[in-house]
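Novice: Heads up, there are several structures right after this.
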Structure P
Amino acid sequence: MGFIAKSSVALLLCCLLPALAFSQGVAEKDKRDILQRARDSYYSLLKEGLANFSCAVVPNFGDVEAELREANPEAADNWAKQVAQIQIAVTVGADGQAKVTRSDIADENLKVIADDTDQMVVDFFALWSPYVVGTALPATDAAYELEDLGSEYRLTFKTGPASSVITLDKDLSVGARMITGPNVNSATWPQFTKTAKGFLPASIDSDLRVPAKGQATHVATSITYQEVSGLQLPKTIREDITRGDNYDDIEVELTGCMATKR
């Protein structure tokens, strides 16, 4: 169970960085207004008063167990008892970072499954939180460039040593986000559900490539939601992972969630 990417950087650059001849400058006041409206367009757990939330993380091995049960019901029963030993919990704070804890596991095979599940959960919240807990967009008083490309806006800015390019559709939802940094290059293509309180990510396609480490990994992430204390929190998270000719998938359910508000 690995993690994150697609492939054609050239194609991505064509999508994100069209010829400058087609872009139009945006007046400073209009830039701030557009950026502020974009920042206000997303469902925000912080605006809803979130301090933190915690959930149990339950891996879904239904397909594996079903195949095993068809061939050997007794082995399926033993498998179900073994994986029940994997008890994982996640807590997400107001900074959007996930902290994972789990029970001690002696079996080495189960340990590998638990390690992969832990990493999947941490990576998911790193991908999801900028749209729901924090913001993927810069502050209106930060240094950035905003261009009107006709059918979309292009936003360019830096965060520390990393350079970001974000395209915004004219409804101000993020169409694509590319980050180039010293340790990793990533690109994400989120899709949103429009709620009464703003955009909520329904799926996120993402690519990740570590410079000089070969091909990228592509992850297609889909999310369903549940209401907990009046907040929209993830319920199921599924990732379909492709790296070269290798494919894997992993799905977890967040159960027993509790949220604390400020």
Structure Q
Amino acid sequence: MKIKEIVRGMVDQTETCPECGEARFKEIGVCDDITGESINLQVRVACECEIEKAKAEEERFNRMQEERRIRRMRQRCLPDDRLHAFTFDKDDAPDTQASKTCRKYVDRWERVTEKGYGLLIYGTVGTGKTFYAACIVNALIDKGIAAELTTITRILNTVAIEDRDAELAKLNRLPLIVIDDLGAERPTDYSRELAFTIIDERVKAGRPMVVTTNLTVAEMRSTSETALLRIYERVLEACPIRVGLTGKSRRLANDKENVENAMRDLFGG
């Protein structure tokens, strides 16, 4: 069958898009191999609105893929689901220097990673150290940056001794790690060795970390135990950016509110 005969059997070649009015066919010149004739052939092309719809669909698909990736990352890096809700928009003291410093740590992330700046968040129990640390992790994850919040105790309980080197190497490759509640772990030689190794490897790699602790800087510097002093000196070396939190325990305030709400709900008040 000749090309001309094939062309005659095609759909209406004058078809236009009912939405944008653009022609859906484009004329191209082809050569008939049988007769040697040159003829014009109408080929189906996408109109402008079809192109826009395809782009929108591709963007939607890519957005969904990125959202799934971020959800998986958050679940992996923050295994405690309660920490997923710790975000800067939930901060009840956004005008404090502590809040501003933690936000700026995320906003200037490129500079932080370039210089390897660590952040030390210290203060008494319940003042918001873990809250701000988790805010930083969630904000970075939202940007697609892997950041993991963990504790020395959690590593001790979840990493087998024979797998330790591989797991610590994996942890050290992350753009950011948060060591929460440093100093609260069991005071054993192994836990102190583990803490020193994790912190020392971050320092040597020039990668940033966030450390939270109940200890003040003065207490860290004045400890009489050599093993602890090695750890704390490394932390202070790695964390030139420091935030001290003071005030009443937020946990006690939240506990009182939770008790009142639960009792009111129970008795229908």
Structure R
Amino acid sequence: MSIFTLKCIALYLMVLDHIGFYFDGVLPAGLTSVLRILGRSSYPLFLFCMTQGYRHTRSRKKYLLRLYFGNLFMTGFMIFVERYFPTDGFGYGFHNIFLSMFLTGVLISTIETFPQDKKKGLIMAGCLFVLQLLFRMAPGLLPVLRNYNGDIITGIFPNLVLNEYGLLFIILGIAMYFLHDKKDTLAIVYLLFCIAQYSDEWLNGEGGFPTQWFMVLALPFILRYNGERGKSFKYFFYIFYPAHTFLLFYLANFVWR
């Protein structure tokens, strides 16, 4: 399977996941649960595609800038939607996979740079540390940010832990990148990650049935990656992401309810 095919599968699963997310309480409970379970494979597929795209891109700086500006757009878009389309329920939610992918790319570059140029690698690691400090200090330095929670502040000063999928998925993305030519090792690492997700949800979840571990269903697709890019609709995915989440949010909160 090419990167394009994997992205299309991920996109389809993402839409199903967000239908289950926004229409919870509107659709039958069993159906929303199935949709959410199927959707658990979406982000791992997108993450895998990102790591392979990052490997082959002509300009990593431009790649990271696209992700960062996509993250800034989603941050501003979340503020806009929450302000002008208020709801009594959960609201629009926190949707910003661009941030998680940006951090994954930054860490990959930092790790790769260090063995070749230790000074540059340490500077990159230091910049990451400064970002973590700025995230903590931002409300004091910029009083306007006191009106916003960490989900918004991390969109400006990326935090390694506070992003849509957290630090563990950043580490998973790093593993996907460095194990790209070792499919057996990648498979066992991915399976162990899924088992850890299952255990974590049982121990630290809110009492519901663990679902994130169903991301294991993405593994057969990942292992079928053939190294080819396929068709390129680079900006389509950047546009579709906010467009479909807002459409589903609007339909669920202002049309069907």
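Novice: With FRET efficiency 1/(1 + (r/R0)^6) of positions 31 and 239 (r between Cβ atoms, R0 = 35 Å, to 0.05) coming out at 0.80, pick the structure among P, Q, R it was computed from.
Specialist: Computing FRET efficiency 1/(1 + (r/R0)^6) of positions 31 and 239 (r between Cβ atoms, R0 = 35 Å, to 0.05) on every structure in P, Q, R gives 0.80 only for R.
Novice: Can you tell which of P, Q, R yields -16000 when helix-only ellipticity at 222 nm (-39500 (n - 2.57) for each DSSP H run of 4 or more, over all residues; to 500) is derived from it?
Specialist: Structure Q accounts for this read-out.
Novice: Identify the structure, out of P, Q, R, from whose coordinates FRET efficiency 1/(1 + (r/R0)^6) of positions 95 and 167 (r between Cβ atoms, R0 = 30 Å, to 0.05) was calculated to give 0.95.
Specialist: The value was obtained from structure R.
Novice: One of P, Q, R was used to calculate Kirkwood radius over Cα pairs in Å, giving 19.4; which?
Specialist: For Kirkwood radius over Cα pairs in Å, the value 19.4 is produced by structure R.
Novice: Here's something else I'd like to know. Rank structures P, Q, R by relative contact order in percent (Cα under 8 Å, 6 or more apart) and report only the one at the top, that is, the highest.
Specialist: Across P, Q, R, relative contact order in percent (Cα under 8 Å, 6 or more apart) peaks for R.
Where a number appears in this text, it was derived from the coordinates with a stated rule and is not lab data. Quantities reported herein were computed from a predicted structural model and do not represent experimental measurements. Cβ atoms are built from the backbone, for glycine too; each structure is taken alone.
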